[in-house]
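Down below are the structures I want you to see.
Computed from the coordinates by the stated procedures, all read-outs in this text should not be read as laboratory data. What you see is a predicted model; the values in this text were computed from it and never measured. Cβ atoms are built from the backbone, for glycine too; each structure is taken alone.
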Structure I
Amino acid sequence: MQLESFIRTIPDYPKKGIQFKDITPLLNNREAFQDAIEQFANKLAPYHFEALVGIESRGFIFGAALAFKMNKRFIPVRKRNKLPHDVFTMEYELEYGTDILEIHKDALQTNDSVVIIDDLLATGGTVGAVEKLVKLAGGQIAAVSFLIELGFLKGREKINCPAIISLIEVA
């Protein structure tokens, strides 16, 4: 199935000059969503890992479904003050300003191997922060995976993991 046909581009959202990739048509189509999960599972099958680390918020959608399918644990990485227990925090840069992500300190065992998953790879700042959080929590990264990669923004260059899996690549 051509997943690209289920991605809608919204010009000038959330601000002028941005070509927003809207995944809701894919999520709203049972067959397309199931196919995306199947494609992720097939591409990740060769890797050994215990858990999927989903990035708030759309990484939760794919990460939870994939964790269920692959019989893995699911670990959420959330924005500041959204997790109720002791956390590691990581500040990272956005296009304008900074933000903070958190992971529970007890989310991982020492040397747990994980796959980080999100809906979109743009500049790489968010996933770079999550890589650091995983390491702070004692984990190792087997792969990072995305539904969509915006190749022209060169976010891949900021990722420290050599296994980068993208289902849809936008040059």
Structure II
Amino acid sequence: MTTLTTDYVKDKIRAIKNFPKEGIIFRDITTGIKDPKALHEMIDYMSEQFRDEKIDYIVGAESRGFIFGTAMAYKMNCGFIPVRKPNKLPAATISEEYELEYGTDKIEIHADAIEPGAKVLFVDDLLATGGTAKAACNLIKKVGGRLVGAAFLIELTALHGREKLSDCGKIISMLQY
């Protein structure tokens, strides 16, 4: 990936000050994914980082992980598995709770989603504190998947989320803020 490509994509991500609260700069991907060239660059970059891994499944976190995860699964010729908020999946699930700034949250995966030993890549749009990503990685391991890594479009480096993912394989992000 060239700097020109990174700059092009970064220029398409809108920054919204003081959202959702004072002092936060929200990185809005909707302006990037509506641009066909930027969307292609995003998917191509994240997929390329794992091209030699022979991935069986991509697991994407609700909801923006679905955007990137399904496109990457198509490009990489593998299956896609959603990780969702509680009570959204119809069959038997297992869950993982994780900490937020104020309180906790939970995500779930179908208990039979991944065959033991299958190679799995976790995908989401944003790596911030690492709570959701770490919980998803734990779920992948609980159901028997071999986690090869995690791919993110954006990483907010000042929040040190990558540090929580030290046992989650190769971690990549296309854009860092």
Hey, Cα extents along the principal axes in Å, for residues 78-157 alone derived from one of I, II reads 36, 28, 17; which structure?
I
From which structure (I, II) was mean count of other Cβ atoms within 10 Å over residues 6-13 calculated, if the value obtained is 16.6?
II
